[in-house]
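Computed from the coordinates by the stated procedures, all read-outs in this text should not be read as laboratory data. Treat the numbers as computed from the prediction; the structure is a model and nothing was measured. Cβ atoms are built from the backbone, for glycine too; each structure is taken alone.
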Structure 1
Amino acid sequence: MRRLIVWILIVAGIWMGLWAAGSIAYERGLNAWIEARRDEGWAADVAQLNVAGFPNRFDTTLTDVRMADPATGIAWSAPFVQFLSLAYKPYQVIAVLPGQHVFSTPLQTMTISHDRARGSLFLEPSTSLALDRSVIVVDAMDIASTLGWTLALDQGRFAAEKVAATQNGYRIGAELDGLEPSSGTRLVLDPGGILPDRIETMRLDATLDFDGPWDRGAIEVARPQITAIDLDDLSARWGDVTIRAAGELTVDDAGVPTGRITVKAVEWRRLLDMAIGTGLLADTFRPALERALELMAALEGPPNTLDAPLTFENGFISFGPIPLGPAPRLVIR
């Protein structure tokens with residue numbers, strides 16, 4: 001019995017030493033990363049960094065966090081952020097965000113509020129810490145922009161997982177429930193006030209290939225750029241308006257997409273109203289566009305349903321035979 005107690009004390013002492021050494025190394029590593037960002041010209045400020053969780057966890061809390069990358073003009077600030085992990089699996093992390101934080105781009109600043117936001121990150125156990133998979137759940141989120149728009153969301157679920165069969169491919173998924181645009185946006189999209197206040201559901205399921213892995217270098221050096229998109233499902237339902245899209249695109253070094261996406265839209269006239277109301281299409285084109293879309297809808301199915309390809313070619317987009325203009329550049333800053 002005495003020997004057992006001695007062995008328990010020895011093992012406990014060794015574990016205490018390992019946890020203390022690990023927590024010190026963990027804290028030093030985070031401080032070194034922050035200092036490295038400052039050396040690169042970032043604004044990287046953290047008022048306090050604390051590691052707790054003995055004996056089995058590393059619970060890290062950073063307070064008064066302010067990060068800004070001058071190369072991209074992107075900045076983020078929060079009163080705190082927490083990273084929770086098991087001491088023997090520090091590469092599997094749960095991130096906890098505060099109830100309110102601020103995200104800025106060169107064009108606008110967005111104040112983000114929510115009841116709860118948590119993310120699980122599973123990283124590869126290597127020095128590069130490449131992303132293996134992640135899940136993020138946000139409840140009751142509100143966003144207010146300095147450009148004047150607002151947005152509310154009942155719940156958002158986001159997931160990403162590395163595709164083992166590819167070098168830098170990731171399957172991306174998202175589901176948004178109860179998305180409510182601001183009253184001004186709804187007035188533009190639905191001037192007659194016919195549709196509900198909230199978009200019931202939006203869904204994304206796609207596989208994206210990148211020119212590099214999403215690892216620590218994606219934050220420290222440069223963001224990987226999209227090279228191909230396999231869109232399995234992009235859909236939304238807003239009252240009696242529904243839309244679904246699927247297809248494949250390749251993206252060149254300049255971010256120009258090429259390929260075809262098939263779009264099926266129910267109550268397509270309201271979608272045309274939205275495109276004109278937002279300035280995506282000029283109102284002068286409406287009569288010709290509506291006649292062409294009516295002919296396309298008459299080819300198959302009911303007249304309120306449109307099923308046609310969205311074609312990306314030579315830097316331009318066309319919907320069926322109708323040219324829409326230059327294609328967007330898919331570049332991640």
Structure 2
Amino acid sequence: MLPYQPGKPISAVQRELGLKKIVKLASNENPLGPSPKAVDAMRSALSDIHRYPDGSAFELKNALSVRFGLPISQVVVGNGSDELIGNIALALVDDLEDEILTSEYSFTRYDAAADLAPCVLRKIPMTSDWRFDLPALARAVNDRTKVIYIANPNNPTGTIVTRPELEGFIRDVPDRVLVVLDEAYFEYARVSTDYPDGREYVQRGANVAALRTFSKVYGLAGIRIGYGFVPEYLAHAIDRVRAPFDANSLGQAAGLAALKDDAHVRRSLDDNIEGLALLELAFQREGCKVTKSFANFHFVDLGRPAGLVFDALLKKGYIVRLVPDAPDHIRVTVGNQDENQGFVEAFRSVMSVR
């Protein structure tokens with residue numbers, strides 16, 4: 001296993017380069033921050049921080065159950081959706097020769113889930129337009145396949161699988177195989193009428209898990225709280241392998257309050273649409289290829305070694321994300337209006353150097 005490589009911390013870049021202002025556009029965070037209601041809820045919860053959290057996360061699960069129309073027995077909560085990804089593999093894999101399937105150029109935590117289970121991980125090549133190749137994934141299923149992870153939208157490419165594609169895929173995959181829809185960027189992708197809602201497949205009784213998070217549009221990345229909708233058997237299995245008190249008190253309080261602030265979510269989505277358009281135009285003006293994004297970031301083919309552009313942007317105070325195995329690509333998170341404008345100017349300057 002290789003350790004997860006987070007984006008460069010702002011403080012480290014400041015010390016290295018002597019820059020006063022650093023803008024981090026590498027981790028797909030919400031530049032508006034959390035809902036004020038969530039911040040107030042966390043402040044109120046601080047007085048009880050000496051107590052262990054509710055190990056069952058009852059209030060948060062109940063609120064999610066009511067809001068999304070599923071029994072509380074089919075709602076799971078964890079220390080970010082990352083933990084749920086790993087716990088699913090721990091719960092379902094019971095042999096070294098069992099297999100997990102996913103795609104190339106997808107979220108690195110699927111690799112860790114397979115390594116820790118442990119079992120075989122097989123990655124299927126993407127389509128030419130950087131999307132999950134669902135027919136190829138379905139053909140790859142064999143008697144040892146236990147779990148299939150599909151990031152929808154995908155990180156780092158920002159692409160989606162559509163409702164018709166997913167319907168056909170679920171029909172083609174044996175019922176014994178769990179299909180995990182990692183919907184961390186769910187709220188952003190709903191602008192597309194072709195985007196499927198994983199919760200609906202759980203409701204109809206398919207062997208599907210839909211995982212989501214408060215880290216992205218809700219702006220709670222630092223408090224680590226994720227959730228999912230799963231078949232009841234899987235909820236029981238996850239309870240057996242998860243750490244006790246994995247969802248912390250502040251995260252539970254913040255998530256509960258964030259669910260009540262639809263206006264904050266709407267502002268975040270509106271700003272993201274505007275920022276995506278601004279950045280896309282800037283990339284295209286410099287001759288770069290931009291993959292259509294349904295998330296809060298762009299996947300950009302620079303047409304030149306990305307490491308050189310990364311280093312040049314870093315010297316100007318902008319941190320973006322390099323993409324393993326895609327040496328000409330960067331991933332750029334949408335920032336706030338000032339951050340986006342500043343990045344556009346820095347990017348134009350960097351790309352003008354041939």
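What to note about this one:
- Structure with the greatest value (metric distance in nm of label points 7 Å out along Cα→Cβ at positions 33 and 321, set 1, 2): 1
- In terms of distance in nm of label points 7 Å out along Cα→Cβ at positions 129 and 281, the structure with the greatest value among 1, 2 is 1.
- Source structure of the calculated read-out (distance in nm of label points 7 Å out along Cα→Cβ at positions 41 and 73, 2.6) within 1, 2: 2.
- Label whose coordinates, when FRET efficiency 1/(1 + (r/R0)^6) of positions 105 and 249 (r between Cβ atoms, R0 = 25 Å, to 0.05) is calculated, return 0.10 (choices 1, 2): 2
- Structure (1, 2) behind the derived value 140 of volume of the Cα convex hull per residue in Å³: 2
- Of the structures 1, 2, the one that -7000 was derived from, the read-out being helix-only ellipticity at 222 nm (-39500 (n - 2.57) for each DSSP H run of 4 or more, over all residues; to 500): 1
- At a computed 0.30 (FRET efficiency 1/(1 + (r/R0)^6) of positions 201 and 313 (r between Cβ atoms, R0 = 35 Å, to 0.05)), which of 1, 2: 2
- For relative contact order in percent (Cα under 8 Å, 6 or more apart) computed as 24, the structure of 1, 2 it came from: 2
- Distance in nm of label points 7 Å out along Cα→Cβ at positions 49 and 65 derived as 1.2 - corresponding label from 1, 2: 1
- semi-axes √(5λ) of the Cα gyration tensor in Å, for residues 161-256 alone derived as 25, 19, 8 - corresponding label from 1, 2: 2
- Highest-scoring label, criterion being distance in nm of label points 7 Å out along Cα→Cβ at positions 81 and 209, among 1, 2: 1
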